[in-house]
Structure P
Amino acid sequence: MNKLLEKIIENFNSSEEAVKKAIEADEVHCDFNLKKAVDIVSAYDNFKQSGLSLKLIAITNGNPYSTIVLCLQSILNKSKITICTNNVMNGLNSTIVNIIGECCPKTLKPEFSNRLSVEELADYSANYPRMNIMVVDDVTEYTQLLKLNLPVRYVPIFSLDLFYDSNDFSSSVNTIDVYCDKHYINLNINSDANLERLLIKESKETSSRSVLILTSDTTKFEGVKKELDTKIVYMNFNPFDIYEKEIVDQIIATKPY
């Protein structure tokens, strides 16, 4: 395995107490799993460098696994990144940035900011022409910054499109909605009796990496799954035990940014 990744894994495994204290300091519910974090780091042993070295800013919705992905992508691509969580889970995310940063060269050490003002983002953009500003899994923030003429781009990591074709699934949809909210997964919910047509149209227009279909007639969707070959498709299945790992494997395979 890549020596840098081995160091990062070792640092995560020895940081259980620091992670626990960070979560307590954040005073919010969080099911952050160190084993899942280590599995994500291990997956990057298959990563091949792509793209140019850049200065990066990633504005996220606070998902700690996104922080791991973004830091690893930037370091392995010889880029320098600043993670900004807009005051969501500052303690845990800054701890993760430190855990990873302690293992890498100073020139690539990721940085953390709890919030960057519009003026600061504009200054970064003006002073660093190769600065790449990403908004991750937060469509509202992305739209607001675009309206202010900032050169930002939207990057989905843990974003899920949910489609269902019957009110019989209402309870399941509510459970999924609550889960995604607690775990900082960007969830887009769609419902229609004529689900096949809606699903193809909406999924091609959204940038989410994954689709969850709840339906009483799975045979209707075999053809639809082929239409969505760039996405991970789940049907009548609870994906959340494996969700983060599958998304990371997809990112590594497709090298989207």
Structure Q
Amino acid sequence: MFDAGPYVSCYRARSLTDGSFTGVRCVKFANLIHFPNVRGVAFVWYAEGLDQAGPYRHFGEAFLVPNPAPDGPILAHAAGITGNGERAEPFLRLLVSPDRRLGSVPERVRISGDRQEDWELVPDGRISDYTPLPRHVERNGPLLREFKVRRDGTPGFGVRSMLSSGSWIGSGRWLDMTYLHLGTYIVDPAGMARYGVSDIAAGNHYCNVVPWGEISLRADAGGPVPFVRTSGTWSETWELRRAATGWNPDPAVADVVAAGTAS
């Protein structure tokens, strides 16, 4: 059974072509829920599943940017996570059409573009007929900007990986528990960005939440190895392990980047 835990919204994904189950989607909503009329990150998501080509994972982000059709689809992109036994998945350019009810989690989300899917909300976050992929994720592949976490002697290890917005997916081990989380930010009408983090999975995995504004990120690209420092609830140093290659964001969303996290 897949258990997303209480801090992300869990969806069952089905193919628009034949209705078959395509995997699990865990979503952390940002401006789509909190400030739907402000330009910024709409939400980020983690995807995993198993198809005829093998197991896959990817990380994606969707954006609120001006659209000629107010109720039209949202621009999004995603990149395959590889290096832990997953099959290769390319960079995905997507259009996202969520149910539009201001301030509430969408019950359905339709995906078009390089993937054709329908996501259906699973309110309790549990999908009993799906066995999750092994949680040990140490690498995220060439499509993501990948950082290793330096903890100055505290137990565990970690990897943090970004696409273009400054949102990230994090994985690793803390004490005797593995973890997987989504980090992103909301932007209020005054233009202030506040970060938050949500862990994925309950059970024997570490599962917690960092509320909006209780963690800060600051990048430093002046040294021989660029890094990001976090402060607040977490105190970590993320050292760049590899830059992303092979893609560029859509020009309409390329400047949606949190201050201090640009590559």
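Taken together, the values in this text are just the output of simple stated rules run on the coordinates, not laboratory data. This structure is a prediction, so every number in the text was calculated from the model and none was measured. Cβ atoms are built from the backbone, for glycine too; each structure is taken alone.
Here is how the numbers come out for the structure above:
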quantity	calculated
Given 54, 42, 37 for Cα extents along the principal axes in Å, calculated: source structure among P, Q	P
Winner on distance in nm of label points 7 Å out along Cα→Cβ at positions 15 and 191 once structures P, Q are ranked, highest first	Q
Comparison of P, Q - label where distance in nm of label points 7 Å out along Cα→Cβ at positions 47 and 79 is highest	Q
Structure responsible for 2.2, with distance in nm of label points 7 Å out along Cα→Cβ at positions 23 and 95 calculated and labels P, Q on offer	Q
With mean count of other Cβ atoms within 10 Å over residues 143-150 derived as 12.9, matching label from P, Q	P
Origin of the derived value -14000 (helix-only ellipticity at 222 nm (-39500 (n - 2.57) for each DSSP H run of 4 or more, over all residues; to 500); candidates P, Q)	P
Test item: semi-axes √(5λ) of the Cα gyration tensor in Å, for residues 7-118 alone calculated as 21, 18, 11, pick one of P, Q	P
Entry that produces 1.0 once distance in nm of label points 7 Å out along Cα→Cβ at positions 39 and 63 is calculated, selected from P, Q	Q
